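Every number here is computed from the coordinates shown, using simple stated rules; none is lab data. These numbers were taken from a predicted model, which means no experiment stands behind them. Cβ atoms are built from the backbone, for glycine too; each structure is taken alone.
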Structure P
Amino acid sequence: MKLLCPACGGEVAFKSKWSVFGVCPYCASMLVRRDLDVENLGKQSAMPADFSPLQLGTRGRIESASFELVGRLKIGWVDGNWNEWYAAFDDGRDGWISDAEGLFTLSFQKRDVSRTPGVSDFKAGDQITLLGKTFEVSDIKQVTCLATEGELPFASRAGRKSTSIDLHGSDDTFCTLDFGDDEKSEPPIIYLGTSREFEDFQFNHLREFDGW
């Protein structure tokens, strides 16, 4: 689906059926999709420079499923930052590829979770059962959205703060819970995934650097 940016009139593509938020590639306006219309939320902050080999439009294939990277979140915390790439799969699914200093993961949002513990119920080192699996709480940290580009399945302005809780299972799976600003009334966004090697994704149309 392509809609016109209300600020500059440029075409903004929404490739995933789950996408509701996008950044105009021409004027950097943040847009929220409402059916066949879009609302302008103002200008997006510039994306901080990094050395990720990935970029919007990078395609790949994993476990016989092809995908395209259509959005990015740059997430910061007290000890650094990392990229969360939003992937639209050709079979209609959507997922996330985390890119943190050469470490990669693949995860999918779990949208059918009816009940979850509150943020205060998690303590580092505790065992917890979620999504039918047993995990250990490995990390609890405050994170901030530094910038976004492309399209996303939720609105995320620069400056959005949340509590990120990482859980690790015994079978190399992990679960991440994102508790937003209003963590007392809004349920967390839940992702289930696994660690991967760069080669697993069979990426093409990668970013080129001087000297390559």
Structure Q
Amino acid sequence: MANTLLLVDDHVLFREGVAALASRHWDDFEVVGEASNGQEALEMARELLPDIILMDVSMPVMDGLEATRRLHRELPTSRVVILTVSEDEANLFEAIKSGAVGYVLKNTPSRRLHSYLQGVMRGEAPMSGAMAAKVLEEFSRRGDPAQESLEVAEESLSDREREVLQLVAEGLTNQEIGERLCLSENTIKKHLANVLDKLHLSNRVQAAVYAVREGLVD
């Protein structure tokens, strides 16, 4: 059975474009609804219970951030992924605090978007390297008392784990990392789990931030 998508964007052509893309090329995803603002998204999500909600930020009636907050409270099993042109860090941080599981820019290639959505269904959190860098900047302003322990933990990473960490920070999915390193996706999952454990991190977004901070990627 295909995973279900709810598209939320006030631009009809954009919604139609994503819907057509999913219909023609994504056998594992089905667009079950389209909404033009956050209020419509709430009403449709309550009825459709979609697996993933692709949410724009700037919309009339109710914006995507407020809709994300309400959806996170009411329908926590429906994962909200922000899909927007906005690189504004205030929107990024507010989206994360509101319960969004990912923040993807609209200039993302369609194949990468598909991989991101597949990752969401596996519990991954899609975020481009550029947006991870903005998270890093915020951490830097606030200070990071765990920095010393992280530096010590980094010494315990194997060369392969460092490779995986770098590719995570570049925004690659587990499948894409496996293809790049000629390893199975399951092996990549194990390497990433080891990285998270050694660095005392919770998810791949935190891992990406760490890699950017340590200069593993630009």
Structure R
Amino acid sequence: MNRHHFDEEIGKLEHDVLDMASRAEAMVGKAVEALQTQNADLAKEVMLADDEIDRLDIEIEGQCLKLLALQQPMARDLRIVGTTMKIITDIERIGDLAVDIAKIGIKIGKEMGDASFVDYPRIAKVARQMVSSSLEAYVKQDLSKFEEINRMEDETDELYRQLRGQIHDYMRTHPSQVVTASWLLLAVHHIERIADHALNIAERVGFMVTGELEQINPSHRSDQAV
């Protein structure tokens, strides 16, 4: 495989990763809407969309392995291919979390519970923006987005703490809604995990560009978890 062909394959990889990521981000949006409305049909759309995410995951990984086997890339090229393989794992997990959120919407609907007392759409909006910014950094190989991503990670952590407290308070004052509140607590946790996966993507981009893998937010360390 000559250099021109290799560059074309790298371009195709980037296109496919963006396609996969945009689908996963859209799944998150639909999942949150399904949770808000307890719309079972919309939740099922999210579940079906996950099949395409899984297909792209396998397809892109196969492209990466083929490039590694046939081209034997060195240094920066190797980092690009290796980073891509890591990034699609995070995107696939974002899709899985969207499915989990959608399923919670169905469960709350069956309980005829009230899901409106927690502002989870707000934290979901920030998490989705983190995904978009991290992928923009990947495509442009641009580390200037890291400050914004770092700020949004702090924001999602703070929102998660606030919403978790609100849900616990609601459980104490509305014992008949404990089941619904428990499901919502899990949904908010899933959204916070989506933000973590977006941060993972940004950190991998940092490695791709600099050759050094560093955590860009102190809260991403396990010893900082609360």
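A value of 0 was derived for helix-only ellipticity at 222 nm (-39500 (n - 2.57) for each DSSP H run of 4 or more, over all residues; to 500); which structure in P, Q, R was it taken from? Value 0 for helix-only ellipticity at 222 nm (-39500 (n - 2.57) for each DSSP H run of 4 or more, over all residues; to 500) corresponds to P out of P, Q, R.
Rank structures P, Q, R by relative contact order in percent (Cα under 8 Å, 6 or more apart) and report only the one at the top, that is, the highest.
R
Source structure of the calculated read-out (distance in nm of label points 7 Å out along Cα→Cβ at positions 102 and 126, 3.6) within P, Q, R: P.
Which one of P, Q, R has Rg/Rh (Cα atoms, Kirkwood Rh), as calculated from the coordinates, equal to 1.03?
Values: P: 0.96; Q: 0.98; R: 1.03.
Considering all the candidates, the number was obtained from R.
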